[in-house]
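I've put the structures underneath this note.
What follows draws every value from the coordinates through simple rules; no lab data is involved. Everything numeric here is computed off the predicted structure, so don't read it as measured data. Cβ atoms are built from the backbone, for glycine too; each structure is taken alone.
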Structure P
Amino acid sequence: MRGIDLELADGELFGLLGPNGAGKSTLVKIGCGLVRPSAGRALVCGTPAGSLAARGATGYLAELFRFPGWCTADEVLSLHQRLARSHGGEAERAGLLELVGLSDARRRRVETMSKGMQQRLGIAQALVGSPRVLFLDEPTSALDPAGRRTVRGILEELRARGIAVLLNSHLLSEVELVCDRVAILLDGSVVASGRPDELMRPRGVELETSEGIRVVERASRDDVPRLISEAVAAGEQVFGVRVLRSTLEDVYLDAVGEDA
């Protein structure tokens, strides 16, 4: 890492983007206390990352995880309660399974679960002990669209509960849909950051008229009434108007380059 300055607020969903080797997973592991920074400091709820207090406030789901196939969902959570020294008992386990939509799978073995169910169980185990900060490393990369939508719903519920989430993902569309802020990393440095709508730039206005479709470059939303009036005055029928904006993918490619 070359020096990254990030801060998460309570209830904020923060997305990390970047090509392979950019430092996203390393940053997540530093936050969890699994890797020590060579310089600077990482704090979780005001305490050094990796300290006992920080670990108690942190939940983590690794990109590659595996639970024992012979364990049931309830047994997996019970094991992690013991590891986290959580005293939530059966009530906590039931609440977490309900949160991730696995209440009916409480007695089901992991080896019989779909990838999506295992991913949701992974999120449940990361929430054992009621952490205030959650680190998720590629939580939707192997899921189908329905599974990704389910995980988005879980993340939105975590936001409502005031849990801060640092989400490392390659799926720009997912980050754009759910995250309050994003940071794009390249070679261990932040090359762009902000709210998705702040990062996306206007690309003009598209007019669909009786003369065809044309794009007025450098025009903005404020120019739409004038453009419609001009088209009508010229004898054209206006069928549709669309304000064009760059996507998060456009911003990403501008920041890291087409070959990254």
Structure Q
Amino acid sequence: MTRFNGRSVLVTGGGSGIGRIAAIRFAQEGALVCIADVDGIRAQAVAAEIGANAVAVTADVSRVEDNALMVQSALGSTGQLDVAFLNAGYLGPMDGLAATDEALFDRHLAINLKGVFLGIKAVLPVIAPGGAVIVTASTAGIIGLAESPAYAAAKHGVLGLVKSATPAFAAKDARINAICPGAVETPMMGALDADVIPPDALSRVPLRAAGSAQHVAEVALWLASPQASFINGQAQILDAALLSTFVSSPTGP
């Protein structure tokens, strides 16, 4: 498949998990991929796995200068950016409100919210006509998450940013959407990185079960493609009906 033949694609958080799979899949479909990750060694390993059509850059998305660096790296020889998958994120402890201190709250906002803001700002001036931006949010951006209120607050903010940025990207003839995964088997959730398989070989995820990184990556590719050109400013849920059939936690006394 060549949906992205010759297109320039930036993937943040590309050193593992969803970002790694997405970077590989974009390259398989003809893209020139820039893999950005705070762990430069992992980013380099993914670039090496892809080959000549990939470059790696070490970038902390919470820093203005690092966002500028990764965008410039993604421009490469094409001089434009066709797709940005702003996927980098932080999960952290899941110990509830009482255990969430100011430092943890600030870390979530810096990576999961400010990082998205800075990425959107860096991408906007160089996004190509017909281009697309996909931002990884979470089902925790739609409902509360008692285990990590700071994570949920940041992801709620991400959805507000995406919706608010839609007119600015539309003025550049580009689209921006968010994806909201539920549970996903990634290193951030304690799983190992998996091999990429043919998309048609992906199995259906049972009701309310965890999906794979590739289940999410394939949706990101689709949202970036012309097939999704009618979708803009939306929050796409990927959760095996978790929210549709959600069983709430017990109430307190």
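Given a value of 16.8 for mean count of other Cβ atoms within 10 Å over residues 62-69, point me to the structure among P, Q it was derived from. Provide the component values of the computation, followed by the final result.
Working: P: 13.4; Q: 16.8.
Structure Q accounts for this read-out.
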Exercise. For FRET efficiency 1/(1 + (r/R0)^6) of positions 166 and 238 (r between Cβ atoms, R0 = 30 Å, to 0.05), which of the structures P, Q scores highest?
Worked result: Q
Exercise. When semi-axes √(5λ) of the Cα gyration tensor in Å, for residues 86-141 alone is calculated, the result is 29, 12, 6; to which of the structures P, Q does this value belong?
Worked result: Q
Problem set entry | Top of P, Q by mean count of other Cβ atoms within 10 Å over residues 110-117, largest first | Q
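With distance in nm of label points 7 Å out along Cα→Cβ at positions 38 and 70 coming out at 1.1, pick the structure among P, Q it was computed from.
Details: P: 4.4; Q: 1.1.
Corresponding structure: Q.
Thinking only about Rg/Rh (Cα atoms, Kirkwood Rh), which of P, Q has the largest value?
Values: P: 1.09; Q: 0.95.
Between P, Q, the highest calculated value is found for P.
State the single structure among P, Q that was used to calculate relative contact order in percent (Cα under 8 Å, 6 or more apart), giving 19. Walk me through the numbers on the way to the answer.
Working: P: 25; Q: 19.
The structure behind it is Q.
Please state which of the structures P, Q yields 81 when volume of the Cα convex hull per residue in Å³, for residues 6-45 alone is computed from it.
Label of the originating structure: P.
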